[in-house]
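These are the structures, in structure tokens.
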Structure P
Amino acid sequence: MKKEHNDFQILKTVEADSSVSQRKLSSQMELNVASVNFALKRLIQKGFVTKEGENPRRVKYHITPEGLRKKTQLAYKFFDRNIPYYNEVRNDIEARIVKATDGKEVSLAIYGASELSETTFTVVTKMSYNFLGFYIEDSKISEAKILNHNFKSLDLLKGDGKCLLLLTDKCPSDVLKDMDNKNIETLSLVDYNI
């Protein structure tokens, strides 16, 4: 499985950037250069990648049509394997929200900007709660959006009525104490590995 994941990452990267170096691949994939070199040689031998040039500083790798097919097969394989886990995570998040709110009408907000934030949002949108938005500290706010929502400053979140802040990223303890003062409950979801 690790070998397939590495093959997929190499094929995907080579498709996007033919001049990618083995050192850059090594850094992206958190593998040593020798392992990347071995994997590339194997992919070349199988006909999934071609190599152009001999100078290590100018070498280019190109994905072949067979390599594109292999990359697609691997992507579908990972997708099929991960869908049951993804569904389990979504169902668990929903159950934890229902338990935390005790089935009562509350407003929900999400703290964080990650894949877990996006997954949590998909759960929240199918539930009947009032969604207030995505929140992070001022220092982390940028022009980036998440699912067409701008990030809001966590300082602006108020506990008018009952509010539950879903933590999808690690939150500093002083910030969490401030939430208690604002009558905002928190529910940590950061233990998922998505």
Structure Q
Amino acid sequence: MKLLVFSDLHRDRDAARSLVERSSEADVLIGAGDFAVMRKGIDDVIEILREVEKPTVLVPGNGESDAELRGACAGWRSAHVLHGAGVTVEGISFYGIGGGIPVTPFGEWSFDLTEDEAEAMLVGCPKGGVLVSHSPPRGHVDEIGGRHLGSYTLLETIERVSPRLVVCGHIHGCWGERSRVGATMVLNAGPEGQVLELPE
């Protein structure tokens, strides 16, 4: 299965158009959150992305809530908005969780979860699938100025269920970077998008 993965479009219409043009290269698209900026302008990019007819798995970032993302994607038949939930596409399990984990310092506009809230939402994450999270796991593609800002709960979940792949975003300085938690590849996707083969 070929995947086109991306994150953190932040209302960038040119990046969204590029992803639509490249969607023919992939079987499934994955968007790991932050389509809007500070809860505004989500339709700027979703209106463009909804041209994609391939199955598309999306999670909210901290820049939009799950309700806002679902509302923007209403009527987009190939889109699956996941937040504490999963979907099976072509026999592969995808599970998603959005928001900033742990809680960010950005204040009231940021859609965030505590580690405990995230833990409760990740209980149902299946083994051996694809985990899509806006936030990275602690210690992996999550570094800013020598500080790791990722989630302990996500790291523990990856260690518990060994996904085939984790797609995240959120930490802009790590866009395009990859890491490994055991046998699991973790990719901070970024807005340019990357095409990759789903690891065995």
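When percent of Cα pairs over 19 Å apart, for residues 74-169 alone is computed for each of P, Q, the one that comes out at 40 is Q. For which of P, Q does helix-only ellipticity at 222 nm (-39500 (n - 2.57) for each DSSP H run of 4 or more, over all residues; to 500), calculated from the coordinates, equal -16000? Label of the source structure: P.
Work out mean count of other Cβ atoms within 10 Å over residues 66-73 for each of structures P, Q, then name the structure with the largest result. Could the numbers behind the result be given before it?
On the way: P: 15.8; Q: 18.9.
Structure Q comes out on top.
4.9 is what came out when distance in nm of label points 7 Å out along Cα→Cβ at positions 42 and 178 was calculated for one structure; which of P, Q is it? Can you show the working numbers first?
Values: P: 4.9; Q: 3.2.
This value belongs to structure P.
Looking just at mean count of other Cβ atoms within 10 Å over residues 26-33, which of the labels P, Q belongs to the structure with the highest value?
Numbers: P: 13.1; Q: 26.1.
When mean count of other Cβ atoms within 10 Å over residues 26-33 is computed for each of P, Q, structure Q gives the biggest number.
P, Q: which one has relative contact order in percent (Cα under 8 Å, 6 or more apart), as calculated, at 16? The structure behind it is P.
Work out which structure the value 1, 7, 14, 14, 12, 10, 9, 10, 9, 7, 4, 2, 1, 0 belongs to, where P(r) over Cα pairs in 5 Å bins from 0, in percent was derived from one of P, Q. Don't jump to the answer; show the numbers that get you there.
On the way: P: 1, 7, 14, 14, 12, 10, 9, 10, 9, 7, 4, 2, 1, 0; Q: 1, 9, 19, 24, 23, 15, 8, 2, 0.
Only structure P yields this read-out.
Looking at FRET efficiency 1/(1 + (r/R0)^6) of positions 10 and 186 (r between Cβ atoms, R0 = 41 Å, to 0.05) for structures P, Q, the greatest value goes to Q. Looking across P, Q, the calculation of FRET efficiency 1/(1 + (r/R0)^6) of positions 58 and 114 (r between Cβ atoms, R0 = 35 Å, to 0.05) that yields 0.40 traces back to P.
Assuming 0.70 is FRET efficiency 1/(1 + (r/R0)^6) of positions 82 and 106 (r between Cβ atoms, R0 = 35 Å, to 0.05) as calculated from a single structure, say which of P, Q it is. The read-out comes from structure P.
Every number here is computed from the coordinates shown, using simple stated rules; none is lab data. Just so it is clear, the model here is predicted, and its values are computed rather than measured. Cβ atoms are built from the backbone, for glycine too; each structure is taken alone.
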